[in-house]
Structure 1
């Protein structure tokens, strides 16, 4: 039986939704740092001995990846709660009687506010921690998967989004896998980052990042994210320069 991973604990950081976030920048930074960290770890396993400068870089890459991952996970939980709730607010697109809806979803729909502008206050009050978030996502998954929705609303794509979040909350996948899944997952009309005005994402650019990520080569990622396009931050480019100086890539 697979050992469960540590689960997210504590409070959901809803303040992350109150400021503008560029998904393209954070995706490029995260995938570049992850690729550099993984390659550096492979070099460590192969050689067994490191120069002091190489040891310092690997330590810095691990710390940077850990920090970026924790930051993104906090953002994604707050955002996905909001995104799933906005989709649930399309209740009129469910092809079922009120009795059927209640039998499947209980008080889920009644609990949600009528206006999207009130969602953040609703979550801050009613879903303050990851424990409550798990309950919400489980109810949402049931509503999406067990009820018949009109085309283009709810249904299997949103049940999958809720399910992947549940898997992380249960400790079935680690933060790195979870973040990769969230960047990659789509609903009816494309990427998932289109439900909050402060979360900005160009779908064409995100697809380019994901295509480059799937190819896997660090040199290609760096070229795509820093030379052909200015997606990544300068501090991430500095890590790459240090690795090049250490003859790692």
Structure 2
């Protein structure tokens, strides 16, 4: 099966949605009926549906089928991770709006899991990320910078691409390793309120530790995402 076939089918379905043949709210025919109607296989149709679902055009549920929920792609951030530069792309492609900073001790922050700062304290930075200035944030973040790099605080201002880039520029060091973990969680109250969600709604939690070339910890970040507006794809080539 040619990859271009499902792309053509995707475009055809989207065109029908946008011209009002299948307006927003339409329940699309069952897969076998739709595949027959379009003259394609069900596997090709599923690929087209999956792409339209990822773009926020279609809603797919096991028992209720496929429904049109939008006539244009949703405004989302997509992060493709194939290497270190890709993992760090969030800070390159979006801005963190800083809402607060303070010094904290390890024992006061469960997220740090007992990791110690040589100074005995961490600089905590709280903020949100937005796709557009007028949009609700798609991300709520707390970043913990080890005490020896807490001097970056005056350089942060109200908005930065990433905290780690400020550390790199200020102290002439580079991030060389990222230890990243992804969790599915019920969204806590404060992040939910910021992102326009309800407390307990499904959310994505990414916890990461950033290290220099000597494996010294620079920062620990905790980022909670609205899953409707954030997508992760991992693309790794095996040698």
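Laboratory data are not the source of any read-out in this text; all were calculated from the coordinates shown. These numbers were taken from a predicted model, which means no experiment stands behind them. Cβ atoms are built from the backbone, for glycine too; each structure is taken alone.
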Inset, instruction - Kindly point out which one of 1, 2 the value 2.6 was derived from, the read-out being distance in nm of label points 7 Å out along Cα→Cβ at positions 71 and 215. - result: 1
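Which structure, out of 1, 2, was helix-only ellipticity at 222 nm (-39500 (n - 2.57) for each DSSP H run of 4 or more, over all residues; to 500) calculated from, if the result is -20000?
Numbers: 1: -20000; 2: -7500.
Answer by label: 1.
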Legend entry - If mean projected area of the Cα convex hull in nm² is computed and equals 15.1, the structure in 1, 2: 1
Inset, instruction - Given a value of 1.00 for FRET efficiency 1/(1 + (r/R0)^6) of positions 119 and 135 (r between Cβ atoms, R0 = 35 Å, to 0.05), point me to the structure among 1, 2 it was derived from. - result: 1
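Given that FRET efficiency 1/(1 + (r/R0)^6) of positions 31 and 207 (r between Cβ atoms, R0 = 25 Å, to 0.05), derived from a single structure, equals 0.10, which label among 1, 2 identifies that structure? All intermediate terms of the calculation are to be shown ahead of the outcome.
Numbers: 1: 1.00; 2: 0.10.
Comparing all candidates, it corresponds to 2.
Quick check for you: by FRET efficiency 1/(1 + (r/R0)^6) of positions 103 and 223 (r between Cβ atoms, R0 = 30 Å, to 0.05), which of 1, 2 is greatest?
Details: 1: 0.05; 2: 0.90.
Comparing 1, 2, the top value of FRET efficiency 1/(1 + (r/R0)^6) of positions 103 and 223 (r between Cβ atoms, R0 = 30 Å, to 0.05) belongs to 2.
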Inset, instruction - For distance in nm of label points 7 Å out along Cα→Cβ at positions 7 and 167, the calculated result is 1.7, so let me know which of 1, 2 that is. - result: 1
Legend entry - Structure responsible for 0.15, with FRET efficiency 1/(1 + (r/R0)^6) of positions 95 and 231 (r between Cβ atoms, R0 = 30 Å, to 0.05) calculated and labels 1, 2 on offer: 1
Inset, instruction - Name the one structure among 1, 2 that relative contact order in percent (Cα under 8 Å, 6 or more apart) of 17 was derived from. - result: 2
Legend entry - Structure with the greatest value (metric distance in nm of label points 7 Å out along Cα→Cβ at positions 151 and 175, set 1, 2): 1
